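Read-outs throughout are calculated quantities, based only on the coordinates presented, and are distinct from any laboratory measurement. Being a predicted model, the structure only gives us computed values, none of them experimental. Cβ atoms are built from the backbone, for glycine too; each structure is taken alone.
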Structure I
């Protein structure tokens with residue numbers, strides 16, 4: 001078996017219409033499908049919902065469920081807010097900065113751009129409280145090769161020690177910037 005691609009990723013939303021409009025306005029996602037039921041198809045449980053699907057580009061679908069009979073949407077209290085997020089890729093830094101400006105003009109707080117050595121990104125929250133990241137790849141083929149070479153050693157060291165391995169320290173100590181200029 002080989003997975004072909006992600007069919008869709010689903011999150012919960014507070015208001016399906018507001019969510020569709022927000023993702024269209026700020027991220028240019030087209031609304032492609034709505035499904036509403038009074039029963040959950042898989043469990044047959046009575047639970048009315050609206051399930052909306054948005055085009056996230058290149059066949060990727062981002063979906064949301066509005067669940068009006070359930071308790072309010074919440075977060076896992078044991079997981080920091082910065083951990084759970086959806087990262088979406090943009091083509092250029094110019095696009096990234098334009099989206100940042102549009103969000104900030106409407107009063108949406110944006111963190112970044114943050115330099116991750118192999119990509120630059122911004123972070124913000126949608127109206128449902130989901131953290132989003134927009135990223136633009138900036139890594140060179142050499143940088144990616146270096147990371148590929150050490151990935152298993154890093155994972156093995158982490159599994160053994162639960163401490164950040166130093167195999168790719170160059171990503172965060174500033175030496176990658178000198179290397180990119182050379």
Structure II
């Protein structure tokens with residue numbers, strides 16, 4: 001028994017219309033569905049919401065809930081902002097740079113391009129405060145992924161015991177960090 005794929009991922013938004021328009025304008029994602037209810041179907045609780053669905057490409061669906069009767073949305077104060085994010089793949093570095101230029105031309109602060117060895121990324125925030133990453137593969141991705149695959153279980157085991165970064169793949173960021 002195995003899961004087929006992710007059906008959708010859902011996050012909260014401040015304003016459903018603004019969110020749909022932003023993802024359309026900034027990332028060229030199509031608005032595919034809206035569902036609005038006065039009661040939560042799974043619990044029956046009275047809690048009106050707007051649930052919007054956006055096409056993130058290749059069968060991937062990104063969804064948002066606007067919850068007007070709930071307290072203002074917040075973030076986990078114990079988790080750094082860089083940890084929780086949505087990452088989307090783009091074809092190559094040229095496309096990544098095209099998105100970077102487009103976002104910056106529309107007033108979005110963009111961090112990067114960051115070299116992760118196996119891929120390269122830019123980072124920015126959507127209007128709800130969710131961190132977004134766009135990533136493109138590195139030309140040498142296949143060879144690097146094979147190297148990482150060969151040591152993944154040893155790395156996980158060492159981390160589990162020590163809670164210190166294992167050195168099995170320290171080659172990944174040596175050049176990027178100036179080492």
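Each of I, II could give mean projected area of the Cα convex hull in nm², for residues 81-152 alone, but the derived value 5.2 comes from II.
For the set I, II, ranking by distance in nm of label points 7 Å out along Cα→Cβ at positions 65 and 169 places I highest.
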